[in-house]
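Colleague: Heads up, there are several structures right after this.
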Structure I
Amino acid sequence: MATWIVAAAVLAGITLTTVMGLAQRRLLTSPTPRPSRHLPPVSVLKPLKGVDANLEANLASFFRLDYPRYELLFGADDPSDPALAVARAVAARHPGVAWRIVVDSRHIGFNPKVNNLANLDRHARHEVIWISDSNTRVAPSTLTGLVAQLEQPGVGLVSSPFRGVAARRLGASLEALQINTFVMGGVAAVHQLWGGVCVVGKSMLLRRATLASLGGFAFLSQFLAEDQVCGEEVARGGQRVAVMPACIDNVLGAVTVRAFLARHLRWARIRRRMNPAAYVGELLLNPVFVALVGLVALRNRESCALLAAALLGKAALDALAERAVGAGRPLLHYPVLTLAKDLFIGLAWFVPFFSAKVVWRGNRLRVGPRTLLVPVENEAPGLRRPTPVESS
């Protein structure tokens, strides 16, 4: 009986993963709306913190956008941040694009990225803003595609699917595989099949009026998952959240296994707090881990065969998902990487049920409902408090 229960759970997981993969392929093959003749000017907000992998090439891609009028704003809270020198060097090679460096240490909440964005927003000149992480690289047509989506009736925010590329260590390979399968498939399934909202803040385009209507960056700075909260608030205000059917690149570089696990645990805590019921169901989306648990518990030939079938099926689905985004690798790599990734992810799945604390830029914080950030008072005597500065 127990073997049949494990088999049913594994089959459900393979089925759900297949559905996510189909949704991902459907999203990426969706038609792109035609842009209007009079494209609005855009302010691109690029928060910086240290030198990411291939930062120079990443930033250079934003100077080569095929878009009539835009400005680039690069921000850091420390004038000695080495990323600023990289931004200046790249900008010097592209004199035809408007750009600006903003160094401002003011903070309006406990989310350091949002603090940086709020400081950049004070200097933005245009009504439409594009929030874009420093570890992303884009094609010249990306901004035109995003704006074309934003111009559709009722759309208030547009995000981009992203793929993990340029992985140089085992941790980066595991992260790329997780991004290109579970993350992208989940985003696609939520939007394409369930009509929900799932926003990842690597790339978000919206109007400043829309941002102001939900409380601006001052409101978003309270949350760890500011991107998802932003999307939910836009939808709550009666506007649609769209996803552009073209990937941007998340350049990973040399990510260690420890860094991969730390980042995934932060994401897991986010999902656990944003939607507890859905997070419980995530375990079914890891049929390899379910089969592993079954093998350890049952120790029979049937459970061993079930694990082999689950691994081969999941590895095949992972390979198809990566090929759909143009980020494939040799087929023989998939069984090993899928097994390692799903084992780590499965073990990490339990942690958010017992731990809600994160360490962010030296601050120990507790993640509350909807990822509200609350300081852990007795563990953070030197906690940097928000400055009473309103976001414009």
Structure II
Amino acid sequence: MKKVVLIHNIVTPTRTLLFNKMNKKFKKQWYDFKIVFTSATESNREWDIQPEIDKFEFDYEILEGKQIKSKSKKDKHFFHLNFDIKKVLEKENPDIIIHAGWAWLSAFISCHWSRKNNKKFVLWSGSTAYENSWRRIVTKPLVKWIVRNSDSYWSYGTRASEYLVSLWANKDKIYKLYNTVDIEFFQEQYNELKVKKEELKKELDLKTKYTLLYVGQLMERKWVFQILEWFASFQKNNKDLSLVLVWSGEAEIQLKEIVREKEISNVKFTGYIQKADISKYFAVSDIFTLPSYEEVWGLVINEAMCFGLPILTNNRVWASIDLVKESENGYIMKENSFEDFEKGLRYIFEKGLVENNNSSEIVKNFTVDRILEDLDI
């Protein structure tokens, strides 16, 4: 029996179902499957990983190593250093290596090891051409080397595939492994909670007719300051709208200070919410927004669509390219400006997308079973 080793950065709640179903698929193809995590978690992640580990149906290993954290004010990036990855590969001796991303030392080591030992190397990438940083400029020659030396590719979606081709990947060897979540779980939650919407609104102390929801880390890259500014301006002539900001982050204290100083009404901060409790916030909301300056996908859009929410996002959030159809389930901002934000909200209201949209139908095409259906390594 041949062996597949997938190298991934951290344990994350969004991947467990996908990994378990990968394991089942590979077993049917007579492959042993193991995941090697370069770290258990990162310091800016607040989720509880043990419930996820308890669900693992595959062999796994979590490596010891170091993490170098960037000092960027807009976002925190972690560069994982795992010098033992070569020893792990020699011990496991896989026939196929799948590496998620190229931003860590293990990507270069494992690709080199695969070439030296005549093993197949699959690059799993979500990066796009629009992630501009000094790290991208410095590492681009090495990234191109990895792309050229990969046998095949998995991409998050349309934009990631385009970027791989620009880095000289063979487009015929790219498989779109669309980034997704447990669609069935969230749609079951929606069916259970939708009849309790008004009851939940009272429980959460939401007094306006409509609720605008944001879910994600409170950081500059997500444009949370702009969301608050735009909401405050829009609310001057539209009082029947609340803004709910789910999760926490380094910008939380400053955002709360702005709300107090400017006396912005109908803004709710929830703090960090575990997966088991987040559904009720989707269920009480009417519109979902994610206007990040840079986003390789945006899985919260998948989740929001499971609850039938129209989406207000922009063309730098790459889930928008594959998931948001303006005439059907939302609006894609062309510019991150108040004018475009206001236009998007009015478009959603005037087109009746709050009451009737195709989000839940569109996202059914992005279940884990669907995206794995034609996967072949």
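FYI, it's all coordinate maths here, none of it is from the lab. All values derive from a computational prediction rather than experimental measurement. Cβ atoms are built from the backbone, for glycine too; each structure is taken alone.
Colleague: Compare Kirkwood radius over Cα pairs in Å, for residues 18-241 alone across structures I, II and report the one with the greatest value.
Modeller: Structure II gives the largest value of Kirkwood radius over Cα pairs in Å, for residues 18-241 alone among I, II.
Colleague: Given -11500 as the derived value for helix-only ellipticity at 222 nm (-39500 (n - 2.57) for each DSSP H run of 4 or more, over all residues; to 500), which of the supplied structures I, II does it correspond to?
Modeller: Numbers: I: -14500; II: -11500.
Of the structures listed, the value fits II.
Colleague: Let me ask another. Taking distance in nm of label points 7 Å out along Cα→Cβ at positions 98 and 154 as the quantity of interest, name the structure among I, II where it is greatest. Before the final figure, lay out each step's value.
Modeller: Working: I: 3.4; II: 0.3.
By distance in nm of label points 7 Å out along Cα→Cβ at positions 98 and 154, the leading structure of I, II is I.
Colleague: Comparing I, II, where is distance in nm of label points 7 Å out along Cα→Cβ at positions 66 and 306 highest?
Modeller: I
Colleague: For which of the structures I, II does the calculation of FRET efficiency 1/(1 + (r/R0)^6) of positions 34 and 106 (r between Cβ atoms, R0 = 41 Å, to 0.05) return 0.50?
Modeller: Computed on structure I.
Colleague: Looking at structures I, II, which one was relative contact order in percent (Cα under 8 Å, 6 or more apart) calculated from, given that it came out as 13?
Modeller: Among I, II, the structure yielding 13 for relative contact order in percent (Cα under 8 Å, 6 or more apart) is II.
Colleague: Still on this model: Comparing distance in nm of label points 7 Å out along Cα→Cβ at positions 194 and 250 across I, II, which structure shows the greatest value?
Modeller: Max of distance in nm of label points 7 Å out along Cα→Cβ at positions 194 and 250: II.
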